[in-house]
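Peer 1: Listed below are the structures to be examined.
No value in this document is a laboratory result; all are computed from the given coordinates. Just so it is clear, the structure is predicted and the values come from calculations on it, not from any experiment. Cβ atoms are built from the backbone, for glycine too; each structure is taken alone.
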Structure I
Amino acid sequence: MLSLFILTACSKNNDTTVEYPDMAEAVGATILSEVNGVKVYNGGFGSSMVLDPQDASVFYMLTDRGPNIDGTVANSKVFSNPNFAPEIGKFRLKGKELILESIIELKNENGVKLTGLPNPSGLGNTGEIAFDLAGATLAPSADGLDSEGLAIAPDGSFWVSDEYGPHIVHFDATGRTIERINPFGSGKGGRKIPLVFARRRPNRGMEGLTITPDGKTLVGMMQFPLYNPSAAAISGSLAIRILTFDIASGDTKQYVYLMERANLQANSEIVAITNTTFLVLERDGEYATEANKSTVFKRLYKIDLAGATDISDPANGVAGKLFGGKTVEELKDAATLSSNGITPVRKTLAVDLMTDISTLYPHDKAEGIAIINPSLIAVCNDDDFGITTGTGAKYVEKTLPSLNSVDKNRIYFIKLKSPL
């Protein structure tokens, strides 16, 4: 039986009663292309999500860099639609359906569409190599963005974080770039993300981004421990960095979040509850079925920055602040952090997607969170445009094992056991 959560949403412009189902699914997706008979859909709207502050039935949902699969060459990707521009979809909830009303394509300062292609050396390059379907190498793009985190400002503009630079980009309501901020000093007045963030693991950059309720601070979260100083040196590390960025001044602070296990895909999203408390989505990359659901890991934690140690490096060195000659990532766990005078952010379990929704959560990628009220949240998935990597680096349908159907964008509405 369908259950509904009913919310009376009082905004600046309307008073609306919205009925939220247990789950809503995007409908009417068109086809971007076909690769050897495999349909590539104009989905992908699940890397992040925000609720429209003016309309409680509208969700803005973000794509990543576009449809791609792993190539046969190490650290390579094969793009089916190299001209794809990352975009924000405006979806309206109607019953159990998500209706795509409009698309905002992301553009540079000159109004030219961005790409999802890797950046050139020195401008955010991660070492990834891009190919088209014919095997030709695709040139890097300074306008490339692997968009993953989304926040909406009080003035209706958007902030987006990515996995390349990592970059934090400010877009106006039409998707045109206002400012791009990264470790290389390209923001207004040379505003930067600290240099250490350039040591992100490829494809594990700034996965989550939110804005505090007072509209003053951006809070970004890396998906995985930085390769700092190297992948081998931080093997088994649980230490993930959270960055706060004062929008007016550009001042930053950094904190440590400890993920639960070193073998997780790790953090997919962060969303603000108050100016110091947040929900964080931590996950593996497994598909749940009735047979394995007890071992699949997709959880939301409430965290608090209050009392956590600011690990910022006043010298802005490439390795960040060192403790006993070691990087934060080399300290790896709570005991070692503590012995070096570092207190990580406090975290408590808020939701387990494997037990706290009314049906089996079938997706591999839970990636977006929206807080509707203190007792009701929404979680969306990334459907990867309906494709994934098959044997021999071939495009194949992304099929959910428990449903035996192609993955689609969904939003799950979750009644919390304890209010935020």
Structure II
Amino acid sequence: MDYSKMHPESLMMSYGYKPSLSEGAIKCPIFQTSTFVFNSAMEGKKFFELAYGLREKEANEELGLIYSRLNNPDLEILENRLCLWDKAEDCAVFESGMSAISTALMEFLAPGDLLLYSRPVYGGTDHFINHFLKKLQIEAIGFYAGETFDEINARIIATGKADKLKMIHIETPANPTNALIDIELCVALKNHYEPKNGEVIVSVDNTYMGPLWQHPLKHGADLVLYSATKYIGGHSDVIAGACLGSKALMARIKGLRTFLGNMAGPWTGWLLMRSLETLKVRMDQQAIGAKYVADYLKNHPMVKKVYYLGHIPEGTPEYDIYKKQYSSAGAMISFDIKGGEKEAFQFLDSLKLMKLAVSLGGTESLAEHPQTMTHADVPTEVKERMAITEKLIRLSIGVEHHEDIIHDLEQAFAQI
């Protein structure tokens, strides 16, 4: 059977798994084991030679099972299936999204290097960049959506470390404002500096779009990152992360993962495999509901502004990026409520169906206050520049019927 002609959603139930190797079980079992038995000492030797890069793979040779810190059937099958969505050569799954992001940043940056990153990014990523990496003598410079090649390049030059640029990390759409970053613009910056600096890595946090609605590798990115807790997991019951890219780059990522010990375990792998089976139907439903909710908010008298990809005006640079990079407007909406923190909190405290909680991409709809919650650690002046103000509320639309979500929003507005 030619799997290459099939859609990813058709392969999520079977790809990479042979029932005959597991007593005919239709679903992959949970391989809850720390170590694996070798058939012979020579087999063990060969497995370790590959695992530690002591020799090249022979034709059709695969890394054998050694130890669950290195590989595990649940993890390997999951990684194979995730590759299908982004058409990546390889994938590494971690115990959290921050594990994936921090491992990638640490692998490709060294003391003295310069990191360019888009703003805003997830609050945890912002903290890691501006606090932890700083301890390692890695300097970071941020830029904003809408800035041109020349404007961003001027920022790089102003650091006095343009010759040390080694990585460009972006999040698009940005959390929580849905601001769009042009991936191909970042690749152009990479290509501008690589002849002088050597390898420059472009990594994209694609959590907001999940594996369905944006494929950064297609636009020239080197790595795509996910908090798999969100749409990939999709049920708010597992913490995980993923990183995808070429075999060469992923070999480095997996090498560091082995020694940091932050790979996902078999139970996490099994849960994510289960979730992948319904990924497309869930995300499709969430996108449909989000359009209804965004249109409702746009016309509500208590809403000052809505941040939603489906409302980007045609003929603008943002619209050009949207049409180029995305296949859907997604299911994340933020809006400015008229008033300030008092009104925002009154609204959030009055929700009934939607839950007041951070995270996103789950089957249930969630609401939160970015300024005081997910982005609390970001400096005030930076938050103001990025429109993360006291009146901003972020919604993650779940799979509930859109009429019920809207009714809940309506009754919450009425309490203010």
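Peer 1: Can you rank I, II by mean count of other Cβ atoms within 10 Å over residues 90-97 and just name the one with the largest value?
Peer 2: Top value of mean count of other Cβ atoms within 10 Å over residues 90-97 goes to structure II.
Peer 1: Suppose you compute mean projected area of the Cα convex hull in nm² for every structure in I, II: which one lands on 19.7?
Peer 2: Structure I accounts for this read-out.
Peer 1: In terms of distance in nm of label points 7 Å out along Cα→Cβ at positions 226 and 394, which of structures I, II is highest?
Peer 2: Max of distance in nm of label points 7 Å out along Cα→Cβ at positions 226 and 394: I.
Peer 1: Now, a different point. Going by percent of Cα pairs over 33 Å apart, for residues 42-281 alone, which of structures I, II comes out largest?
Peer 2: If we compare percent of Cα pairs over 33 Å apart, for residues 42-281 alone over I, II, the biggest value is for II.
Peer 1: Out of I, II, which one gives -11000 for helix-only ellipticity at 222 nm (-39500 (n - 2.57) for each DSSP H run of 4 or more, over all residues; to 500) as computed from the coordinates?
Peer 2: II
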